[in-house]
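Right after this note come the structures.
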Structure 1
Amino acid sequence: MNYIVVDFEWNQSPYGKGTSKKYLPFEIIEIGAVKLDDHRQYLESFSAVIKPKVYKRLHYVTRELTGISNNELRNGEQFSHAIVDFMLWCGDEYMFCTWGNTDLIELQRNMKYYRLDDLLKGPIKYYNVQKLFRKLYTDDDTAVNSLEAVVEYFNIEKQDEFHRAICDAKYTAAIFAKMDMEKAKKLYTVDYFQNPKTKKDEIDLTYEDYNKHISREFATREEAIADRDLRKTKCYRCGKTAMKRIRWFAGKNRAYYCLAKCPLHGYIRGKIRLKKTDDDRFFAVKTLRLIDEEKAQAIYDLKKEIILKRKEKRCKDISHNC
């Protein structure tokens, strides 16, 4: 199996908020990729500039960040031609690697817009190299590390500018090649832009420190959060049912939380985020994570805070109506 380290540059509407196409907010204008073998040794590279059809004028941020010229774009390839060549170049057995979690989303969105999504079946299993670096080399799992900063961390020679697709793909590949693969291989990610449609297609992933479940689609938010299977809390270490201490409730940032306890492994925090599809349906991403008593107390405190705010709002509404 080979590793395909990819990077895409994209453009957006230069005319401000509300002028983007709903189904293509970002249009890919450059593809860069590096192919590594199973031992993460360099094999070959792929590069293409795409002639835009939707946003023909460069957004100033894109122009300043990438340095791509209008002349380059005018002489670029059609997306449909370039993407077919790219997928053929990838071969049959490969795994994508990216810097961050947006490249594959925009790739699939562009392919869907041009009705070429049958060339890449999802959900896609891949390595998020930025996430791997946070997990393996820093103490802060939420830190945002720039590609250039990590290149410096590994003392990789800066031979090219940043923010061109092929250059960033080469730097990402160099970083990936330096990582401890025995540790990294367990930390793969799944992109669910092509989310499960039916019950049998639902995805269940168990890592060392948490479990992630991606549900099928539902017609409404209410239908999703009411699903009994989605609301279940089983300990991902032993498989035993973890009894609820706090039932699911709507918390901050549009997420739902619960607190359960496994008789063998202790407290488990449940979290559900609802995602909206391009077709205005909903699916859920549920994570279950073992936590200590301090973090369990934080869930109790959050529930109390939410209840208090609701009471205050009701009081204000009653006072206003009177």
Structure 2
Amino acid sequence: MQSEKLKFLRRVFGNTKLQNNGVELNVRCPKCTPPTRTDKLKMNIRLDKDLYHCWVCDLKGRNLGRLIKMYDSSAVKEYYDKFSNFRFEPIEVSEEPVELPSDFRLVMENLWDPEAGQNRQYCNSRGITDRLLWRYRIGYSGDFKFRRRAIMPSFDREGLLNYWTARSIDSSNDFKYMNAKARKKEIIFNDIDIDWESDYLFIVEGPLDLVKCYYLNSTSILGSRISVDTLLFQEIIRNGMDVILSFDPDAWKKQATSADLLCSYGANVYFANTNEGDIGDLNPKDVVKLYDSKVLYNNQFGLLKTMIERL
């Protein structure tokens, strides 16, 4: 296995130098060394632990897939399938289909209908513009169970419906949300819109928060913690992505716990939280500003999380 792994890494990184101990491999650093300088091998890789560290620019990490992605993104899947120290339990996908109401219609295609107009008015009042209504395929239904609800569907990367959430447009309704009966662990909300080739993924809690992340590569965790046995977590690690978490202010402990887990698998994690209010209260350009001011998660946050848990 070690010889096969070495052969694979030499194919990815090109010119390499194996140290006499047989476990340290030197390659060109993709961050500080131009591709033409194939003789400058300042990046050190530990073959037994999948650690990497550049002695010049200090680029380092615990997930070799992230480094491989900087060289050749097409080789990342092969690395995780064959050589990674990280092993994930396969996720059994339910065969029971998720279905929208039979008369589901897009709000913006049916503005002649008074109920569509009322949905539009509610969404606009929440800062969900007509453009965002189109972009996130928000619709409605005349079915009694779904009446006066804004329905936001989710599709997997093949374009198949995998989830939906329906939000009441009436403030007097105590049952604000209805959700599809589906196992959230096997769902990546609106996977169809995610660029897995990107260096980062911006993650919020709920779908109506996600609507405000129009300009970012983003998804929603549907209000549950990120855990090892979720498809979202596994795809983040397999694709070597940085993660920016922006949960609601009352979910600080949940956010810190998710950050600890992601960090333990070698991901760079950042926080991008509002000082007050929720992501859903912002407009898309303000969310971009929040992303630009993100803060790298570190032990200081972990210490704060411990203090909070003791309260």
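Consider the structures 1, 2: one of them gives 43 for percent of Cα pairs over 31 Å apart as calculated from the coordinates. Say which.
Answer for the origin of the read-out: 1.
Tell me which structure, out of 1, 2, gives 0.40 once FRET efficiency 1/(1 + (r/R0)^6) of positions 23 and 191 (r between Cβ atoms, R0 = 35 Å, to 0.05) is calculated.
For FRET efficiency 1/(1 + (r/R0)^6) of positions 23 and 191 (r between Cβ atoms, R0 = 35 Å, to 0.05), the value 0.40 is produced by structure 2.
Comparing structures 1, 2 by distance in nm of label points 7 Å out along Cα→Cβ at positions 103 and 119, which one has the largest value?
1
Comparing structures 1, 2 by distance in nm of label points 7 Å out along Cα→Cβ at positions 151 and 207, which one has the largest value?
Sorting by distance in nm of label points 7 Å out along Cα→Cβ at positions 151 and 207 in descending order puts 1 first.
Here distance in nm of label points 7 Å out along Cα→Cβ at positions 167 and 215 was calculated and came to 4.5; which of the structures 1, 2 was it taken from?
Going label by label, the one that fits is 1.
For the read-out distance in nm of label points 7 Å out along Cα→Cβ at positions 31 and 247, a value of 5.1 was computed from one structure; give its label from 1, 2.
Clearly, the read-out refers to 1.
Assuming 0.75 is FRET efficiency 1/(1 + (r/R0)^6) of positions 63 and 295 (r between Cβ atoms, R0 = 25 Å, to 0.05) as calculated from a single structure, say which of 1, 2 it is.
2
Throughout, read-outs are computed from the coordinates displayed, never taken from laboratory work. Predicted model, so just to flag it, every value in this text is computed and none were measured. Cβ atoms are built from the backbone, for glycine too; each structure is taken alone.
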